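Here, each number is a calculation from the coordinates, and none is a lab measurement. Only a predicted model underlies this, so the values are computations on that prediction, with no experimental measurement involved. Cβ atoms are built from the backbone, for glycine too; each structure is taken alone.
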Structure P
Amino acid sequence: MPSRLPILQEFEVRQWFNQLPLDDFRGKKVLLVVPDATRTAPLPLLFDSLFKRIRSVVPVLDVVVALGTHAPMSEVQMCQLLGIEDIERARLFYQTNLYNHEWDRPERLETIGTLTPEETSAISGGLLEMEVPVQINSRIMDYDMLLVLGPVFPHEVVGFSGGNKYYFPGISGPDLLNFFHWLGALITNVGIIGVKDTPVRRVVDRAASLIPRERKAITFVVTPDGTSRLHGLSYGTPEEAWNEAADLSGQVHIKRMPKPFHTVLSRCPPMYDEVWTAGKCMYKLEPVVADGGELIIYAPHLKEISKTHGRHIMDIGYHCRDYFTKQWDKFKDHPWGVLAHSTHVRGSGTYENGVEKCRVKVTLASQVPREVCESINLGYRDPDSIVLEDYLDREDEGILFVQKAGEQLYRLEE
């Protein structure tokens, strides 16, 4: 059980980093690839430990934030993410460049290959057959080694996050991102989340194999209590380190429930500040919501649908997969990554004879106004009307309250 797994103390984490083989890094320009603030991770401890271990043997150690299509971070935010104090930035880290990924700037992208129609058909089991250019942040060409430093969790698109996913979509171009997010949507969230070997993971690994630079990864698994403590660390190729971490995440981050619930209150943590990321509060809990039940994303701090993709979501709304696939000519020219997000948030359902029937009701309790929620096919609740204590300890009544939703996957017992 997860509670019986050891938790690493800070000195044990630093000891682990002190055993990293310096010859792997010696004389190489290293670009460190890290997550943004939407992942629970003790990055200040990990970055400090890594910096102290390898900085003396590498001529360059820079950092890029694997934003995917998330909003860019300021220099101050990036320093906070890594635990760099103002005085340290000027005296200790003055040679370390901090970059945002820029997915929407074509001049900042490098085409490193192509997935052929034959490859995409074989990998997807015939679900999609098309040519997809593989593009990545062009900064990688200035370095000898790309080093991922990121956590692994169950994930709605790829099965388990981490590893090569920090390259694609972390620092990739939009074409591949849209392709494999829609592939994941066709398979469905429930069909892919928490599964190690998925078609989307194979797409990500295949694209990563085209990167013309050495790839290494440090993966880790955090405790599910939101404290950023670690159950384990792994180092190796992205494939090796991810494989080990995904096995551990499967033990730590999947909670089995004996029966479904008619009401789920999914409390959204502050690190999700828009529906684009707060959707994870649905993804991780959809499997345990009963047919006809309601999942409430409780996010009183949340004001926006999406800084980056809001206009597209306002155009299409939130719908089940079949709503799009059975009207494909109407929706095919919208970004496929946005279509995928829409279906993952809305969950499974059917679309027959012009009528959409979603399996569960998804309600947003946030600062997003009622009229906006209704216009995009989500339910609305005033967050001030929700008394959290009313949802506590009522699992026997079919009511589940999840204190910090978004990273732990809930499944029904087999």
Structure Q
Amino acid sequence: MTAYLNALGVICSLGTNQAEVARALFAGDCSGMRDEDGWVVGRRLPVAAVRSELPPIPSALAEHSSRNNQLLLAAALQIEDDIRQAISRFGPSRVGVILGTSTSGIDEASRGLAVYLRDKKFPADYDYQQQELSAPANFLAAWLNLSGPAYVISTACTSSARALLSARRLLDMGLCDAVLCGGVDSLCKLTLNGFSALEAVSIQRCNPFSRNRNGINIGEAAVLFLMTREASGSHSIALLGAGATSDAHHISAPEPSGRGAREAMQKALNNAKLSAEDIGYLNLHGTATHHNDAMESFAVNGVFPQGVPCSSTKPLSGHTLGAAGALEAAFCWLSLAPENSQNALAPHIWDGQADTQLPALNWVEPGQCLTPNIPRRLMSNSFAFGGNNVSLIIGDAP
């Protein structure tokens, strides 16, 4: 079944709405990535933070107060009219919420625990619900008074890509008529220190697929799509296909040959009834770690032996972890949006020094656009710890 992505709310280091994000994305503007102290003791690291003021959580929902939920609310407010219309049309029991996250309210929880260890009591603004992985979906459902299915998927860096896949499944099964789906993750010390302990964080802006690549940069984002069975408005952008695999090779390292990633891409193509030649652009997972980029290069070369225009957007947005899959699907959505009349693509930002041990890929250059006069179909890859792999295809509905 084709599912339509009829509205998009997005906030990340590139901007606080569609127009700002698109402008910075297609210009290859990395200014949202800034060096900061205070996240990891003794290290100054580049992070891709949202630096604008965020909307407050309504006082009636104070127990849901967290930066993660504030980011989510900022995305939801951008498409509130579309959401309210869907609720009015279908009813609150027929609108679902499926989100991906990895942080939830962990930062607020860690600060609360620090106070508890010092004072033997939690601060007044601490609530256990803040740190539950289900918190973003619970908050959004409570804010909108929804009674349909509402849950969170947490599969590390594929979380929100899987949320889109699962949202389509709810529509296909007839359990919902509309689904709010996407992902949200906020910067917090726990994740930055965790990745630092794994020696996976770069002290420079990340450099995907370069022979000089040495690790990731962490970012934060919230992305919310309104998915339905039918198109709304004059321009229809659809989730055409999705593929997921789990090769379970290692708790953190990818399977070196890229077998599981390759299978996820091929499953997405099969699901969309497309061939590799039908894809006009591929948004790579492209974390800029040594093993991940190597694996993905082999996988892409296996599925696209004739090449495909591709880029990693991690130097622009940072790696937004549980939000990354939805964010990079949103970047593809913005390439297809009517406001982007030239169908501009996100350029690949790196030092240009290729790793000769890897297959050469077809990098998107600044100012490059989709090839005109052909069906517009874009793929986005997301790969995660534990060998969890998801590929999504969005484009013009058939």
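Here Cα Rg over 2.2 N^0.38 Å is compared for structures P, Q. The highest value is that of P.
From P, Q, which structure was Cα Rg over 2.2 N^0.38 Å, for residues 172-283 alone = 1.22 calculated on? Going label by label, the one that fits is P. Each of P, Q could give mean count of other Cβ atoms within 10 Å over residues 308-315, but the derived value 15.4 comes from P. Starting from the value 16: which structure in P, Q was relative contact order in percent (Cα under 8 Å, 6 or more apart) calculated from? For relative contact order in percent (Cα under 8 Å, 6 or more apart), the value 16 is produced by structure P.
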